[in-house]
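Next up: the structures, one after another.
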Structure I
Amino acid sequence: MISVNAEECTGCESCVDVCPVEAISMNDELAYIDQEECTECGVCIDECPVDAIEEK
């Protein structure tokens, strides 16, 4: 499962722009990953400039 660490997320939206299935949206200026839509491809992990997205 891929998740966002809310304490690290800066709301830059880089992950939103690269998600191939549009599973990431912004909620209260933080990235939110819809687990039902996410295919766990990992593109967002590599794109996040502050390493706020991680695979658990």
Structure II
Amino acid sequence: MRFMIIVKTTPESEAGCMPGEDLLTAMADYHGELARAGVLLDASGLHPSSRGMRIR
């Protein structure tokens, strides 16, 4: 089973601003736990939605 972690955007994240050091540390720790458990497949980030396209 695979899971995707989706985080709601904010004006700051859409502008490309990085989260605070405390959040980055927590995310790195969580990714480390997942990697040690052998369940982390990929931790690549996504582009902001402002770079995306809407197809109808």
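helix-only ellipticity at 222 nm (-39500 (n - 2.57) for each DSSP H run of 4 or more, over all residues; to 500) computed as -10500: which structure among I, II? Answer by label: II. For which of I, II does percent of Cα pairs over 15 Å apart, calculated from the coordinates, equal 61? Only structure II yields this read-out.
Read-outs: derived from the displayed coordinates by stated rules, not from any lab. Everything numeric here is computed off the predicted structure, so don't read it as measured data.
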